[in-house]
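So, here come the structures, one by one.
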Structure 1
Amino acid sequence: MKICVFGASSSIIHNSYIEQIEELGREIVRRGHELVYGAGASGLMGAAARGAYELGGHITGVVPNFFEENDMGVDGLIFQNCTELIKTDSMRERKRIMEDISDAFIVAPGGIGTFEEFFEVFTLKQLERHCKAIAILNINGYYDSMLALLNEAVKQGFLREACLDLYKVFDNITDILDYLEGYVPQKINVFDVKNIEN
């Protein structure tokens, strides 16, 4: 299985996040899976790649060309040991390729880019554009506020409660990978998860 990991590129986050995502990268490989991610060398992106690389795993990195054009790759922002490095013309194409080639998604803690990636795969699943597993790794309760926002959207009528079943939340690596491995895709009736009458 090709598992896409979305996560922070920040290099100033607490080491407890780094350590757990490095272990996630290792455990993905131990279980016989491949890592797909945004090709970064720093933050949680780099942590996932280092963990996978440590055990000889297959790593597919996807990066926009402007990273190199603006010398963003020179100072170590691009992980140099990807098994396969796919270059794209835009951030939009980068996301599309990661979404298309992956079998499942793990949303690790991250910033605005990670939020965007999560909400895109979440929206696309709601619209029946894919039926892949989406799992949030809620380390240190990082996503508690976002999850509360989604529950508030349900409470206020902006989101059907069934939409909350389109992703699952975990606080440890073992449970999240068990979920992905046992996930059975189901066809989603968009009328069940959107506030639309048949």
Structure 2
Amino acid sequence: MELKAIADFLFEVGMLKRTPRSGFQFLGTGRETVAEHSLRCAIIGYVLAKMSALPTERVVLMCLFHDLVEARTGDLNYVNKKYVRADEEAAMRDMTDNLPFGSEIRNLTAEFQERSTPEADLAHDADQIEMILQLKELGDLGNRYAKDWIMTAMKRLRTECGKYLARSILNTDFSAWWFKEKDDEWWVEGDRMLHSDK
């Protein structure tokens, strides 16, 4: 096994932590990196696979790898893509050719791009749902354009479980998971409750 090639690949993957998702410049608020997007996308893929009773591994791996090539091409948003073409196939080949598992990564990303399987459809929905979550957060914080972007992303969903999950997201305040007990005594007394019997 060529460990130098694997080390180079892992350093290159680190570029995704420094590669911004470029669409937020048009929305006016929000920011995230490709790596941040890919992590939550993979978790959403896992959830969708569980909801669909499909094997989770391929869905999660497609979600993890679907934007891998952006370490070389950068993130081209929908406006960019009207005018700029990135040779993603060449970039992916150059990234993975020297890896002993490179063909597996290429096959997974090709499956994702072709949307040729139920797992690829779920991975695509996970990609869109990650954006819907981000937009919902921004909308709840006051971005008045987020709702229009959400409606467009909703139209891209292909699976019933993806649509079902997305509707649930839209009906949930983004802060509810941690702030739903705001009338609880903890929010008034805070740290003093921990030390009250001392």
Structure 3
Amino acid sequence: MKWHRLAKLLFEGAMLKRLERTGYAYLGTGKENIAAHSFGVVLVAAILAKLVPQADEAKLLKMALLHDLLEARTGDLNSVNKLYDKVDEEAAAKDAFSGLPWEEEWFELYQEYREGKTLEAQLVHDADQLDLMVMLKEQHDLGNPYARRWMVYARRRFKTEVGKNLAEAIAETDWASWWLDQFVARDEDS
């Protein structure tokens, strides 16, 4: 076992805690690091895996976990940046996974995600968009007038029906309802 190589991988992953997602500057409000977004994507992917039992849950979760790991090397290019900047994600993936005992498996997961043809890749794509939808809905509910327009754009990118259905529910649900509703119900019962 190459313990020092594994330690380097952990430091690389930890970099995502310090790198901010760049799209929020264009939205005007909100802030999130890449690691927080990655957690959200993995949580959504775990939910989608339960809703789509024919999906390979382990593969789906690994792919979700890895989907933005390369941004420790490439940075987070938002939609505006992508109009002008190009990154060599394949080279970043090869470097990031090089020397790992599971190098080939992770590179294949990266390629499968980027190709977007398999059910698992499409679900991870949708998990990525759903995590964005959650953050946009929060910003909308807190008064950002641009968040609704971004949600319309994000909703066009869904690949699966389950993703579309969950996006619709997110758009219809108040961001604070998960905790606020229980207090309102308690007050009504008193």
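Read the figures in this text as sums done on the coordinates, not as results from a lab. Remember, predicted model here, so these are calculated numbers, not experimental data.
Brief remarks follow.
- Parent structure of the calculated result 27, given that percent of Cα pairs over 27 Å apart is the read-out and 1, 2, 3 the choices: 1
- Structures 1, 2, 3 were shown, and helix-only ellipticity at 222 nm (-39500 (n - 2.57) for each DSSP H run of 4 or more, over all residues; to 500) at -19000 was computed from 2.
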